[in-house]
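Multiple structures follow.
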Structure I
Amino acid sequence: MNNEKPEADSFESKTRRTSITKAQLTSDIAVELIALCQTVTEDGSLSQAEVRDLEKWLAEHRVSDLPAIAFLTKAVEKIVADSKITDEEQKALQEALEAVLPTELRRTARNKRLEQQRLERAKAKLDKQLVKEQERAAAEQNAPLESFDFMVAGAHVGGRPNYIEAYARAGDPVEIAREPSNRYSRHAVQVRLKTGQQIGYVPEEDARVLAPLLDVGRSYTAEIKKILTGGRSPRPVVLLDVFAANAQVPGLKRAAVRKGEGISLISKILLITIAVIVVYFILR
């Protein structure tokens, strides 16, 4: 209550000093000023062009003894001094224009201003909600469809420990590749270092979920979380996320399709040796 009364008193005092009276309406300048104020306040808001037009008109009629002109001139000069109009300055100028108008016209202009302010607040609220919805949609779009945290299977086989010791580091990205021709699992997914060496496979339990996603073209990101060194050979632990087709995430990749590495030379020699021994005993 204490905050509202001084503002109302100030407004009443201001309108008594500056509003155009019935006696002044006999003046062409007063009629022209009223028409200008009505035009400017018609839509409840002020544009830069309207302020410039008002400033120009007031400058052309500065010599008039109409109190409203001196009042508006002072208000406009204060607002345009820094070449930009803030929301508060716009409101102050609108109130000054309303103060110049006769009572009925003043009430109409004020109601239009208040209605415009309500519309702008409602629009600002909707815009804020829209931004939040867009941010939420973007977050959902870029959220992983599936996440995996696994220790690479088969990392101890062949020369893979040497590759891991030489080239693998925690935080390094890794690449994965489907191996549909693998004779042990149709879900086989290779794990390869960024230098291209295969260091093992995604464990079968995870591969059953991962492989179908890769087969329909889903993108992924993958990196080495850490390297376990307590056993006979180093074992990389990999973090892997799979994303929707429309995800916008830096570093997304598509899984390649590769053939298996086949049987090692030692294994081939052992198989040939066994075959020769079997044939020898059969033919005896």
Structure II
Amino acid sequence: MRGYIDTRWGQLHYSSTGAGARAIVLLHETPLSHGAFRRLAPLLAGSFRVAAFDTPGYGQSDPPPAIIDVADYARTLAEGIDALGLERMTLFGCHTGASLAFALAVGPLRERVDALVMSGFPYYSDEVRVAKVVPQAPELKTDGSHLLETFYWEPDDYDPQMRSRLVSGVSTDRTGAYNAFHAVFTYEPAKAIHRLACPVLLLSNRHDPLLAGDNRIPEEVPDSQQVLVESARLPLYWTQPSTVSAEITAFAEGKRSSANQPSRQVLPFGRKECHYQTVGS
């Protein structure tokens, strides 16, 4: 089922599947849409009522009136979640979606989030954060080569189908395609991390350019767990949807395994050091 919810910024577009008392909210990367979860959502629907939102300004959701911060995005998404009548939930977000999920968990939904799952959390050091520059959409070229430039904007580890979705997102709205990066690059999770009231799971990959952000959470959040999922391509929810679905479901049910499997490595709660070199920033 797909629909629209009226918010202070206009209409918020969502897709919903599954049923039951347990709910999971899926939040996507910039400049994608809820369609990024078309492989993952059906796998979760057997255990959850699944709601995937288009971030305001992306997909079919109306944009904010100006460039705003992560907390403002979260407040508007909370309006959509409230309108769907979701009381208790697990949140899953990747990259920009991870920032939004975190902001919801420490902000308007703090008392209602049972578990927070993130993959590639933009938890930058101060030095990296102040140096980040919002990407610019490639200049339009008559031969269409600007679309190829957009295709190669993501790291080589990204799946080609997901790269194509990136091109689509930029082509749909070249002027606003990167607006959410303004919010993410100025967000300071460290100022709110003490407000986390739920367990946290990091689904990480060694090649993710935001692995450093994932690595910081177990150092600062005692009730957290990090799982390294092996995959030659990213993002994990697209290339390894079965693994991601199983990890989310087990974590939401409190089944936090410490046993290694061939495709995953579980790192202990509250680990104090990182052993993995970050690829990118």
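Throughout, read-outs are computed from the coordinates displayed, never taken from laboratory work. Since the structure is predicted, the reported quantities are computational estimates derived from the model, not experimental observations. Cβ atoms are built from the backbone, for glycine too; each structure is taken alone.
Given a value of 1.4 for distance in nm of label points 7 Å out along Cα→Cβ at positions 40 and 56, point me to the structure among I, II it was derived from. It was calculated from structure I.
For helix-only ellipticity at 222 nm (-39500 (n - 2.57) for each DSSP H run of 4 or more, over all residues; to 500), the calculated result is -9000, so let me know which of I, II that is. Derived from the structure labelled II.
Hey, Rg and Dmax of the Cα atoms in Å derived from one of I, II reads 39.9, 138; which structure? Answer by label: I. When Cα Rg over 2.2 N^0.38 Å, for residues 48-111 alone is computed for each of I, II, the one that comes out at 1.10 is I.
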